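So, here's a batch of structures to check.
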Structure 1
Amino acid sequence: MISGDFNAATVLISFGALIGKTGPLQLLVMVVLEVVFANLNEYIGTEHLKVSDIGGSMFIHAFGAYFGLAVSRVLYKHSHKTSASLRTGYLSDIFALIGTIFLWCFWPSFNAGLASEDGRLRAVINTFSSLLACVVVTMAISSMLSRRGNFDISHLQNASLAGGVAVGTCANMPIKPGGAMVLGSVAAIISTLGYKYGSDILASRLKVHDPAGINNLHGMPGVLAAFGGAAMAALATKDNFGDSLYVIFPARAHNTINGTLYPEGRSANEQGGYQVAALVTTLTIAIVGGLITGLVMRIPIWDDPEDEFLYDDRDYWEISDHGFPSDLSEVRPLTTDGEMLRNSTNGDEM
């Protein structure tokens with residue numbers, strides 16, 4: 001069940017780069033192929049490289065983000081970022097915040113789900129600590145980036161969760177709350193700046209349209225987590241990890257004789273190197289796999305939506321217009337950099 005949960009999370013992260021731009025059949029193709037590539041990557045990382053990634057920051061978040069971005073690049077059309085339907089409104093923003101709260105509460109159990117013994121307790125505490133720091137720094141940076149000192153709703157919906165990703169790889173390691181808060185703070189900075197500037201750069205210069213900002217919430221924080229895990233692996237000793245050293249890094253232990261664990265040839269520095277190698281492998285398989293999947297999804301037999309139906313569910317759902325604003329001036333466009341447009345009549349942010 002946990003494996004199914006993690007696979008679903010990987011696909012949903014990738015979906016953030018394609019939301020509103022693909023049809024159900026195209027998404028079905030992506031799901032089938034991505035699950036194969038994702039499990040291949042995890043098998044290489046855990047069985048051959050023997051790395052630790054308890055919260056899946058590399059195998060789930062970074063993989064899902066860069067797989068989805070690679071698919072988005074192959075499917076790119078100029079209309080993806082200029083469509084008049086690419087907008088959000090007050091109600092959808094409020095409901096998205098509810099989702100953020102659920103994710104915030106769920107993240108510690110997500111990171112700790114596969115941990116054991118004292119590692120599980122550390123994973124919960126470290127994740128909470130990282131998330132707490134992330135929320136505070138996200139709000140501070142968001143206010144600083146606004147001319148009026150206001151908060152940007154897209155930052156609070158997304159960047160406030162980046163701390164859960166950034167601490168995922170080393171969540172069960174003894175980084176202590178202070179170390180977790182440093183990771184959460186750095187993740188908040190890069191994620192918030194990404195939503196403010198990074199998404200626009202990706203779309204304009206690299207032709208990678210990322211409507212949900214998965215690079216900012218999952219991609220860059222996932223890479224940060226990988227380097228955090230590599231640093232902890234390189235510093236791991238029996239003195240600071242205790243008996244959990246060989247539980248977290250089984251490749252550091254060879255066998256047990258009379259109750260004593262004897263280490264094999266892999267040193268702490270070598271384990272750190274293998275952690276970095278797992279990140280490189282993850283990015284390679286994600287990008288190559290995403291490009292291949294995108295090419296398959298471009299085959300005309302699938303249901304690629306026409307430009308006039310982008311970001312519109314009316315072809316697939318019975319949607320009532322009751323309760324929705326008839327005046328589109330009440331709905332703000334969703335810009336690539338997340339900037340809130342102002343109401344021309346009263347100057348308030350929509």
Structure 2
Amino acid sequence: MSQKLPLRLAINGYGRIGRCFLRALQESSVAHDLQVVAINEPANLESMAYLTRFDSTHGRFPGSVDVADGQLLIDGRAIRISHARTPEAVDWRDIDLVVECSGSYGQRENLAKFINAGCPRLLLSHPGASAEDVDATIVAGINQNTLTGAERLVSAASCTTNAIVPILDLLDREVGVDQALLTTLHSVMNDQPLIDGYHHDDLRRTRSAMQSIIPVSTGLARGIERLLPQLAGKVQAKAIRVPTLNVSAIDLTISTQRPVSAHSINNLLADAAHGPLKKLIAYSEAAHASIDFNHDPHSAIVDGSQTRTAGTHLVNLFVWFDNEWGFANRMLEVADHWSRLWHNHDQYN
């Protein structure tokens with residue numbers, strides 16, 4: 001970056017994605033350009049520090065974590081902490097970018113509460129309630145070049161959207177996608193209870209997350225159409241939660257416009273994984289289990305051993321992804337790219 005001082009970031013909601021975002025920044029090459037200086041999280045500071053230091057999924061934090069004077073210290077650098085339950089209760093005026101990781105805000109009228117409280121720009125860790133509720137929905141490596149720097153509200157889409165859009169985009173360009181059916185096999189999430197309980201309006205989500213495979217609703221098809229409008233009306237999706245802690249998978253079936261074989265599809269995906277999409281997708285034909293991809297920074301890993309075709313126009317793919325770590329790294333890339341643009345935009349406007 002041309003500016004001397006790092007941009008000041010805040011995290012609103014310090015749960016799974018909020019903590020992964022901080023850790024991804026800690027492990028990245030842009031840690032000197034982007035710095036988290038504030039976190040707003042209703043939980044108490046000691047719990048925040050403990051769950052930063054020790055993580056059952058990603059292991060110990062790669063740095064020192066301490067508490068002093070009501071602040072969280074990361075490698076001795078202070079992060080101020082607030083415990084507000086509404087965005088308007090926080091003064092964001094000295095922050096360059098707020099990373100919204102609570103998942104509680106999706107409509108523009110609610111997102112505007114951050115702006116009205118002094119937040120200059122907001123990056124969401126989830127899709128907007130509609131395409132119109134945000135200024136842009138960005139999947140890193142696919143459409144980040146549509147950003148101008150003038151945006152105030154940007155969504156980084158979802159972990160599943162980031163996993164499948166690069167693959168669908170490639171397949172549509174190379175073999176043509178007539179129809180697509182997707183089933184996401186997603187690890188458990190915090191909106192599910194460990195044992196049966198009154199936990200959600202969706203009755204299936206009242207059931208024990210660790211004892212059953214549970215179908216849930218998903219907006220993945222709408223999310224794909226926002227990013228790939230040429231596939232509007234061609235995509236259907238469903239989601240199933242499975243009793244694993246992390247790493248998910250997508251079972252993708254597409255009908256193609258041009259004839260294909262399992263060999264040709266695998267070659268196409270392997271070439272992309274070693275070439276233009278190497279930062280987004282990986283390719284393997286090893287005998288994998290999901291745990292192999294814990295803490296994998298790719299958006300998706302194509303399991304070539306599972307590719308199947310029926311005839312010459314129907315292909316089935318199996319795609320792994322770390323739904324926490326891969327997505328946190330894509331969010332970080334969106335924040336970095338966007339910040340460079342708005343610096344130039346503000347400088348010349």
Checklist line | For distance in nm of label points 7 Å out along Cα→Cβ at positions 22 and 206 computed as 1.8, the structure of 1, 2 it came from | finding: 1
Notebook entry, point to check: For relative contact order in percent (Cα under 8 Å, 6 or more apart), which of the structures 1, 2 scores highest?
Noted result: 1
Check: When FRET efficiency 1/(1 + (r/R0)^6) of positions 158 and 310 (r between Cβ atoms, R0 = 30 Å, to 0.05) is calculated for each of the structures 1, 2, which structure yields the highest value?
Finding: 1
Next item on the list: Work out the source of -17500 here, i.e. which of 1, 2 gives that when helix-only ellipticity at 222 nm (-39500 (n - 2.57) for each DSSP H run of 4 or more, over all residues; to 500) is computed.
Entry: 1
Check: For which of 1, 2 does distance in nm of label points 7 Å out along Cα→Cβ at positions 238 and 302, calculated from the coordinates, equal 2.6?
Finding: 2
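Rule-based calculations on the coordinates, nothing more; no lab input. Just so it is clear, the model here is predicted, and its values are computed rather than measured. Cβ atoms are built from the backbone, for glycine too; each structure is taken alone.
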